[in-house]
1. Of structures 1, 2, which gives 35, 28, 16 when semi-axes √(5λ) of the Cα gyration tensor in Å, for residues 105-336 alone is computed from the coordinates?
2. With distance in nm of label points 7 Å out along Cα→Cβ at positions 89 and 513 as the yardstick, tell me which of 1, 2 scores highest.
3. Taking Rg/Rh (Cα atoms, Kirkwood Rh) as the quantity of interest, name the structure among 1, 2 where it is greatest.
4. A value of -3000 was computed for helix-only ellipticity at 222 nm (-39500 (n - 2.57) for each DSSP H run of 4 or more, over all residues; to 500); which of 1, 2 is the source structure?
Structure 1
Amino acid sequence: MASSHSYPIAIIGGGPVGLSSSILLSLRGIPHILFERHSDTSIHPKACGINQRTSEIFRTMGIEDEVYRHAGPPEVTGRTAWYTSLGEDGKEIASRDAWGGGQYAEEYESFSPCRYCILPQIRLEPILKRRAVELNPEGIQYGAAVREVRNEGRNVKITSVINGEEELFEACFALIADGGRMFTDQFGVKWLGESNLFDMVTAHFRSPLRSLHPDPRNFLTWFSSPEMGGSTRTGYLYQIGPWPSTRPETDEWVFACGIIESDPAEFDEATMLERLRKTLAIPDLPVEMLSFSHWTVNCLYAEQWRIGNVFLVGDSAHRIPPWGALGMNSGIQDAQNLVWKLDLALKDVVRYNALLNTYETERLDVGRRVGLTSLHNMRSHSSVIDKALGVSAEQSAEQNEKAAAEYFDSDHPNYPAKRAAMERAQKILDTEFKAPGFEVGWFYPSADINHEGGSTHGGQQLPDGTLESEFYFQSTIPGHHLPHVWLEKNGQRIAIRDLVALSKLTLIVESPISETLLDDRVEIEVINAANCFDTDGKWRKICGVTLIGGVLVRPDDIVAWRGELHNLSLPNWKALIDKVLHVTEAI
């Protein structure tokens, strides 16, 4: 069958990662086609937490304000809590601020011009779809099932069924964003990590539940019922709007729990409704079930993220447990890392082939690490929360009730020790609820071309090589995220990252630069920060160079190089740019 359609880029999958990839390509003027097998956007809530780095990408896409309009208000999305139930005899076990809310608000505001927000995938995807279609009206194909993707020479051949007709497409490069459903396996890529850890079910339902909650400020409520044997057996609940909320009876919620007591195949909607009411201890709760889904907890990452001219992004490269909201965020950040490199490779594939390889080098370790972090978060609910309370699945209901009673009885001799254990548990759970080091502080060690980071990378790396999770240390060490700084120009407040160019390197200086240093092969945007007012002096403190130095930034907001410019010759400057971009000259 002859190819009738040819594009520079093809995207397989129209979820948040595929649609984000499409928008980022369109903003760069790169023609492409996107295939999505479903007829429309997701019908399940799925991912909810959008961290600051992803909000920054949405800012670039031009959808940040619309996302915020639909997102949960800060007063109901900045706290989490643990309860035995919400019934008459239910008790609060613990509660805390989370995700930049409450006591953490000022700290998080210093990290970014954007904020952490809560918006379920069922409401995010339509926003992404509208923007993707607006920018590429003919290239977003829903109801288009892809049957085959294969490398053939220097191109990728794709077979898809559209409107019942099988068609062949050709692309220079293909992005697999199908949620890991088939093509990672079809390419023979090995999955590393832990799979099929246990079976979960999720109910999306409508109920006037807010008035029945003891503290409706809590976005996410975890349950650890002594009678039911602790966290996994009990479940968790969170609200998903729609916002702004106008009538309690229209409020939507998600309840999820592990399947412990029955064969997963036998756990149906009726079983879920029974489990929900038992967990909440509100037997007559009005519930309108909107959707019900089974899923399996996996902590996996692909061994290989590039196969010829095919690239794995999002869940096709990593399947991450949802505890910590790192899955969708990491997938969208995969796309941000890859698209600017594809932009250069489309102009000269030989010259920038090695640059494309850095996608796997840089993102694979992030996918591995966030998966392990999420798995740790998941297990901590039983290993530290249940343990502090004194309940477990191995004990009888009577034993659990007796142990939990000690936690709530201030006169019991074990009360102080149990309360102290819960305080320690909260510090352990910072990796899920107060972890800017994981959410915005990750960096690419391989991009630190002159090894300036040393053993600590400005404090972001611990002696054992892991990341500091509780705090984010802003730095211009190469490989790190461009620090957030507010500037002022002509009376307008400007975030420094808003000055970063979309399709070329950006050099931030405070003194005039010789035109001879601009590489004629790679466009470089020069930003003279001296023309703006450094409102709080932060850039001068944090830039890491003198007034005659410069900070070179990639289109994905990653610092590529920093140093002095006055003694840098043109040949050395060109060699530096080639090193930053991993240039391979044609032989």
Structure 2
Amino acid sequence: MPLLHSLPIARRHFVQGLAIGGAVAGFVPALQAKSLSASTAELSGTEFDLEIAEIPVNYTGKRRVATAVNGAVPAPVLRLREGDTVTLRVRNSLKEMSSIHWHGIILPAEMDGVPGISFAGIAPGETFTYRFEVRQVGTYWYHAHTLAEQTGLYGAIVVEPRVPMGPVPHRDYTIMLSDWSDEPPLQIFTNLKKLSSYYNFAQPTAGDFLEDVSELGLAKALERRRMWNGSRMNPTDYSDLSAATYTYLMNGTTPAGNWTAVAAPGEHVRLRFVGAGTATFFDVRIPGVELTIVSTDGQPVVPVTVEEFRIGPGETYDVEFTMPDGNARTIFAQAIDRTGFARGTIAPAPGMSAPVPTLDARPWLDPVDMMGAMMTMGGGEHAGHGLTEMPPKARHARTEYGANTDMRVDYPRANLDDPGAGLRDRSWRVLTLADLRTPNGDPDPREPEREIELHLNGNMERFIWALDGIKLNDSRPLHFKPNERLRIILVNDTMMSHPMHLHGMWSDVEGSDGAFQVRKHTVVVQPAQRVSFRVTADAMGRWAFHCHLLYHMAAGMFREVVVA
């Protein structure tokens, strides 16, 4: 596997974990799996025994093997309490090394669970004991930091406050959105390395051109096609993987299985959404129901009411609403590329269902997703967002001019009030990053002492993903000084969104005016966009910083961060 060449030993262990997790799944007999319901297993307390092992599943009519925790996919929900010290004994009953990372949980570096960074991983037949104090509240999750994340090793974490805060909802459910493939993860990665568009069958056609002529006129249709042909980019490149290999799951249940939660008319409901897709952004709505966003990545936000929101891999969103009547309602989560969806139901009683929306037509990316701020000038269809003059030209490192990089954005857009391609023309309100605001101001009001700018880029045809044109195996760690306040600037030179996850420390996102806006642990950077966030380096040790699209991480979009 290309990532293994010339790696230091610690990093080689990390990448081997990515390569072999779940790779033997196709060789084990499987039986028909039962659908999971709202009664998904939960564990609570301060002492936990978790076993990672294979279980038989059948999501598509084909027998396969998944990676489970205590026999469940998703893994059991862990309910913890703020202020407790928890002990989690994790036994690895697989034939290969495994691990669990506690995503979004602030803890000592040696408990973070990243092979080759935090520790050596959990060898077959061995038990590793995680122990840490729970210092936060909210919705988080845990997952393998190997390719076994693709094969089912993920579960939700709910941290309850030690002292109750505000009214408690009548109903409280976690909803994990994920993507399953019958193909072994290593085979998927190999296919993408051979051809990055291997799973993308929605290439522009002559029929698309004729539709453009009908809607835009011949001149604009030709201009549009000329722009994309000249750039050698694909206007439908939303996602590396699609329903060509994926079945989309809600709490481990296929759309036909209809996972169901129960709520009576007038009851106050909280749904805790976890973006557990390995390569999938989901657009979520409950038709006819307004959703109030009350938390993101476990952190409270000033409540904002929308009808739809996009959730990326690694993110969590808590939404609340009042059950309006005695009718069933569909919880609809369509993949960003519109090739498939996850679906469930919330209803007054089990066995009920509601109409399932039709998948949206797959839109093309807009020119703004390729050229950034250059397309927001001049009063055209992509103008606005307060931009009256061209921003300074982006700085590109010398390492970005090489075989690892096939695209650079010179004038990235800095607006955060964009819901993203495919959601821009909705007739209802869609959540944007600009809508999310942490109450009570900046948790650390110090001005950053320095800045680190990183460009998210790669070579899409070769399926290389990198930071500043440098893959993980060629990179040097980023060094943070203990307790310094610094600014991280991310510039996305690609036409895909990247959910960037910094382990061990919070990412305090800045608004387009540079003021503190919202605290997160996973920051989505849209195509041709510039996003900045502040970090307080208050966690000593070695940490991971990477794109949470699993195959982008495996292909090199990863840095080690050292606080010392």
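Quick note: the coordinates plus some simple rules give every number you see, no bench work behind them. These numbers come from a predicted model, not from an experiment. Cβ atoms are built from the backbone, for glycine too; each structure is taken alone.
1. Details: 1: 37, 22, 19; 2: 35, 28, 16.
Source structure: 2.
2. Numbers: 1: 6.9; 2: 5.5.
Sorting by distance in nm of label points 7 Å out along Cα→Cβ at positions 89 and 513 in descending order puts 1 first.
3. On the way: 1: 0.99; 2: 0.94.
Top value of Rg/Rh (Cα atoms, Kirkwood Rh), among 1, 2, belongs to structure 1.
4. Attributed to the structure labelled 2.
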